[in-house]
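These notes open a run of structures that come right after.
Rule-based calculations on the coordinates, nothing more; no lab input. Not measured: the values here are computed from a predicted model. Cβ atoms are built from the backbone, for glycine too; each structure is taken alone.
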Structure I
């Protein structure tokens with residue numbers, strides 16, 4: 001009877017140890033992965049807000065006499081291209097993030113060109129509708145930056161956690177993989193040269 005109790009105690013102890021080594025880290029990984037997914041959803045949300053503002057901006061600008069149609073066409077095309085690239089939270093690989101970022105960078109570039117061209121039209125810049133849309137777009141760009149930074153922080157937390165020992169063993173067994181970060185655009189490390 002005593003031997004049976006010792007065997008049961010050892011089995012129970014091993015069970016507790018396995019639970020602590022596997023179940024606890026596993027549950028934390030699930031929680032951290034969900035935080036990354038939530039953060040990614042918020043990134044997509046602010047990018048969608050920008051997408052929703054663009055048709056109103058284009059329609060407002062289109063109403064200006066003799067406005068460059070090519071610039072508007074580029075913005076519309078860039079928006080269409082950006083809407084084609086959608087990534088689910090379980091496919092946050094470096095390649096997918098780069099594709100998403102490239103499509104969004106193309107849209108940002110087209111919007112920048114549009115704003116430069118608008119400078120030639122003081123009457124357009126003076127309209128309340130355009131001013132409001134421009135302000136909303138600027139606010140959205142700030143939100144995008146904030147959400148991308150939050151996303152990178154949650155990815156850092158998740159990636160660090162799954163790479164630490166013994167969590168890396170549990171992550172390997174259950175298929176938890178590293179997530180990709182947003183990275184700065186190429187050339188962003190160089191300050192622009194300003195000449196007067």
Structure II
């Protein structure tokens with residue numbers, strides 16, 4: 001299920017933001033009561049927007065999918081240049097991860113036991129991300145823009161590895177290199193000219 005962030009009510013968005021904030025500190029399990037206290041409302045106010053914690057996580061995962069998969073689909077309509085496509089997607093991912101440290105944790109699998117199906121949905125989301133990046137890179141190989149010794153699968157691993165490293169740095173508040181430096185490493189390793 002994909003969630004259009006523009007279609008969320010103010011209350012729904014506030015609840016999802018609170019869950020993302022609570023995910024930043026995984027020392028306690030997220031409960032409806034804890035969530036209600038976080039946003040200073042009653043449990044009943046939460047239930048007016050979502051039937052259960054499972055529904056909240058379903059919406060949160062839909063929000064993540066919309067923000068992480070949509071750029072991959074949109075960019076293919078914006079440009080046929082593989083370098084530019086991946087540069088845009090990479091920038092979107094870095095921006096999303098830096099603005100959502102709790103969701104970076106979730107992308108890494110933390111919180112997978114908070115609600116039914118979360119672990120499987122995270123695995124599926126990660127698989128979709130990798131598959132779509134690989135598809136773009138295979139197109140780039142067919143265009144002849146990848147270095148001769150670089151296979152699309154290897155480039156996908158490098159791209160995805162940089163995303164995971166950024167997610168880890170956000171999730172654990174670790175020092176990190178800037179987005180431009182990360183992109184420079186990827187582009188120099190993968191493309192004939194960058």
Structure III
């Protein structure tokens with residue numbers, strides 16, 4: 001579950017429905033964050049992720065002494081999906097959100113949405129790039145190491161890909177072009193019927 005919003009709002013409900021391992025990004029990455037030498041952590045995420053308080057809840061399971069400042073960023077997903085990162089209004093919105101977060105004096109800021117790393121070039125115009133944490137690299141490495149420990153890591157270079165979305169398969173395929181050309185349309189999955 002690379003999507004932070006899904007990890008925050010669906011994982012606990014569905015984690016036991018499947019006979020395979022589900023790796024939720026927030027719950028997994030919380031273990032990594034807890035080991036960082038930081039005291040004040042900012043989190044930028046979607047409204048649904050922030051309202052769930054998943055980052056605070058999960059990180060505090062491992063370290064209670066980190067002050068966490070969670071902030072939703074309405075409009076950021078649309079900026080990325082519409083490739084408007086460098087538009088004047090987009091840059092202004094991103095800058096305003098960043099400056100509000102900076103009032104908390106964070107040691108690091110998690111980009112808690114898969115879309116937000118695409119805004120790193122804009123964010124780094126107003127704050128040092130190393131301030132921002134992009135969890136996907138740590139998440140992928142955690143999964144790789146876990147699969148290796150469980151002797152489930154496949155070294156074969158062939159395989160198949162299946163992409164599942166909850167809605168708008170064509171829009172997802174179009175938006176995905178900025179980082180990956182999907183060979184086929186994603187499948188729509190309805191969690192309510194699982």
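General remarks:
- Answer label among I, II, III for the case where helix-only ellipticity at 222 nm (-39500 (n - 2.57) for each DSSP H run of 4 or more, over all residues; to 500), calculated from the coordinates, equals -23000: II
- Comparing mean count of other Cβ atoms within 10 Å over residues 10-17 across structures I, II, III, the highest value is found for II.
- For 27, 23, 16 (semi-axes √(5λ) of the Cα gyration tensor in Å, calculated) the corresponding structure among I, II, III: III
- Per relative contact order in percent (Cα under 8 Å, 6 or more apart), the highest-valued of structures I, II, III: I
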